[in-house]
Structure I
Amino acid sequence: MQIVDLRSDTVTQPSAEMRAVMAAAPVGDDVFGEDPTINELQTKMAELTGKEAALFTASGTQANQTAIRAHTQPGDEVICEGWAHIYNYEAGAPAALAGVQLHPINGRLGVLDPDMVEAAIRPGDHHFAQTRLISLENTHNRWGGTVYPLKEIKKIRRIARKHRLKMHLDGARLWNASIASGTSIKEFAAQFDSVSMCFSKGLGAPTGSVVCGSRKFIDRVHLYRKMYGGGMRQAGILAAGALYAIEHNFERLTEDHRRIKALAEALNQLPGFVVNMQTVQTNILIVDTSLCRKKAPEIVEELTERGIKMIAFSPTRIRAVAHLHITDNDIDRTIEVMKKLQTG
């Protein structure tokens, strides 16, 4: 049975060409700063984001958490959106590793109301944790891959400057946000003191992320990467995959966006399935199944039995993600299977 795996854009396999580049990559001891391929990747990412420096990390979580730790001290507070990845999917790391608490605010499509952000900033009183950092997410995973518009980010940035707060961007899928909006990565990154980006999602590299910021900030991130066990020695093999992915798989993200939109439009025509098309902006699709006879996990199980893999986000929500292995035929097959599922 042919499998159509729409669970995530992290399920991709490196191509033969990417594997060849990785196998041939010159490497050295990165803990000593001597891996030439990692150094090349870090230089490229600093230039791409318009920051002074960058540091390669093992994962998006490690990138976000080292950045949070470098921006804060134990007892501080970080403002984020209520469905943010750092709040829901990073295993309580801000509390466990940085000793900070998160202050989640409900947004709309992942976008925060600036007035609500300003109201959430703690007063300078000994009774309160002190607000030090505002963290935004772009694209926003839980909201369905929505793009945080640059004009809205600028509003939050003005508030941060007014209150002398730092800004961090969880840009795991900033690649997708840039392609979908026509806003450059550098334009997005300019509004933040630090930016994290992943190579193992839409770009299809096997692993790795990066943190970008000022030299002084990245020096602190480097300390915490070491503390969190992130010194990976001859990891240029992994960095080579990331460099290949940037060169070959960035611009093609438009194909993923087109395919997920086609799937969303088709599912909206099926009884029981509801897709808010406002959220279909990049490569992620959230399907509301509250009108279906069965709960989302049951539907996902039946789809899996038919060779279509998705994820149940809740009892009434299913997520599907397009990536470089998904073809037009895969989307057509998925639509047909879901039609039969509803009529069977």
Structure II
Amino acid sequence: MALQVKIKSIGNYFPKNIITSEALEKQFKLSLGEIARKNGVISRHWSDKETCIDIGKNALDNALKKADLKIKDIDCIVWAAGTAAQLIPCTASLVAQKYGAESSGIPCFDINATCLSSLFAVETLSYLVEAGKYRRVAIVCGEQPSLALDKKNLITTTLFGDAGCAIILEKGDNTETSRIIDSKFETFAEFSQLTRLKGGASILPGYQFNKENKSEYFFQMDGEKIYKYAAKNMPIFLKNLLLRNNLSLDDIKMVVPHQSSLLSLKLMKKKLGITEGKMFVNIEKLGNTVAASIPLALMEAIEKGLVERGDKVLLLGTSAGLTLGAMIIEY
């Protein structure tokens, strides 16, 4: 069911600390350009003294400014990220706290579906906006994967970057074509342990940390198995979504995927039959920014004039779970 909900604005924020692949190549004693050849990343941002709250709040400030709005114009704040500030309270409330009394009374809650958090949040909040529960909502993301990386692990250390984004959704009117056409998510929990960060919560509390289980307190990923599964199952998954909306890839102006790695993006492009110039890629300067990835790529595509109001856009990717996700919007 199409929802008459529009993306009012998308804001971004990047920590000022930039880590180049050249610097990491020296650290890991690699040849010049080897990291870019393997995962496509030339540089990425890693936060220094900032928290995920700072990163997300700065992105929301940017989104509010673009939309000519104040925080008091927002009816609900949702934190949509794999990164959390702390277990309790919800991170969305800590973002609201930064605005002081001006944000008093605005309901806040979190959604965590790792790399697909933003898409899940857009889907969830769109129904609430369409139903009239909220007039305008802010989806905020401040990702800091750098804090969970084992800096001795070549694959994860060279792939991920920190970034913030914020999406403001509001009810569209009958004169506009902007809408959420459809979305689809499928989780295959038998592969849930392919991507994990076990330590620090209920299964392995922080007080149990020791030298023997230290690796469980870092992010772990079996990227090869994830890519193989996604490559095999994403084509039929996407075909079903397009068919039920009487659409094909020819109707899509731009495909904006989660920037997982350049290798996986090239494989996806080939498997899905996406024509040259129709898939937006910006991983080289940001790395994999988890849930910030898709909206940041969409924002950049819009700013470059590759996506305009009324264009149909396909947003898609995978996340820990293992989850496949896709959304078709008319921007």
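Nothing in this text is a laboratory measurement; each read-out follows from the coordinates by a stated rule. Remember, predicted model here, so these are calculated numbers, not experimental data. Cβ atoms are built from the backbone, for glycine too; each structure is taken alone.
Each of the structures I, II was assessed by distance in nm of label points 7 Å out along Cα→Cβ at positions 178 and 202; the largest value belongs to II. Can you say which of I, II returns -12000 when helix-only ellipticity at 222 nm (-39500 (n - 2.57) for each DSSP H run of 4 or more, over all residues; to 500) is computed? Of the structures listed, the value fits I.
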